[in-house]
Structure I
Amino acid sequence: MLLSSMSARRREIAIMRAIGASPSFIFLIIQAEAFLISIAGIIIALVAISMGVLFSQTYLAENYGIIINYFSMNSQMLIIVSVFLFSTFLLTMIPAISAYRMALHDSLGMTT
């Protein structure tokens, strides 16, 4: 998804480079965007899990005898979130490096 977004934003990135943004700034912007999207996804997922457990506890206990404790963050969950964020960083390096290396004359000459 980020790669297709990058092709659509190629001209925008070239304009930022033309007005003085360094290649490392472009790299960091792309990394930050992916990081924020990942953080939002993690927060939404954790809220959905918490609400699902909270609302299904009584039903599962009464009808099936399954007791589920309230969801809480533990060390294993923190490791999973950390691995997810690290993999996001690694995978985002592909479009970020391509934007870092992008030539200005190629992108500014494009018509949309």
Structure II
Amino acid sequence: MLLAGLQTVSNDAKEASIIDGANAWQRFKVVYFPALRPMYIVVLVLRTIQTIRVFDIVYSLTSGGPNDSTQVVSFYAYHEIFDYLHYGKGSAICVIIAVVILLLSLLYLKAGKTED
């Protein structure tokens, strides 16, 4: 995704920074990083969602591990719904997960907002 974002940086801005005598670090700081900021936000939101939703690895490798040592929140919701048949509690956990993801996404979008 970041490579696709790098390809959208205009050649005029890159050439202008080279002509102005900017070194590689200055070009990254002034040209590339501001142009990639929207892509950083997208990648950050997607990776956060993937991190919170991790279920398959825990389920296939350890099934929660000894004494629930590798249990994550999505695996806990799965146990509540399918093992203990607490449908209300499990679905409430899933809704809380969705709200947390939404709040984190909004926080990332607000932090990455620019004037443009």
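Details
- Of the structures I, II, the one that 50 was derived from, the read-out being relative contact order in percent (Cα under 8 Å, 6 or more apart): I
- Identity of the structure behind -0.48, -0.74 (criterion: log10 I(q)/I(0) by the Debye sum over Cα atoms at q = 0.10, 0.15 Å⁻¹, calculated), options I, II: I
- Looking across I, II, the calculation of distance in nm of label points 7 Å out along Cα→Cβ at positions 31 and 79 that yields 2.6 traces back to I.
- Value 10.9, calculated as mean count of other Cβ atoms within 10 Å over residues 7-14, assigned to which of I, II: II
- Computing helix-only ellipticity at 222 nm (-39500 (n - 2.57) for each DSSP H run of 4 or more, over all residues; to 500) across structures I, II gives -20000 for structure II.
FYI, it's all coordinate maths here, none of it is from the lab. This structure is a prediction, so every number in the text was calculated from the model and none was measured. Cβ atoms are built from the backbone, for glycine too; each structure is taken alone.
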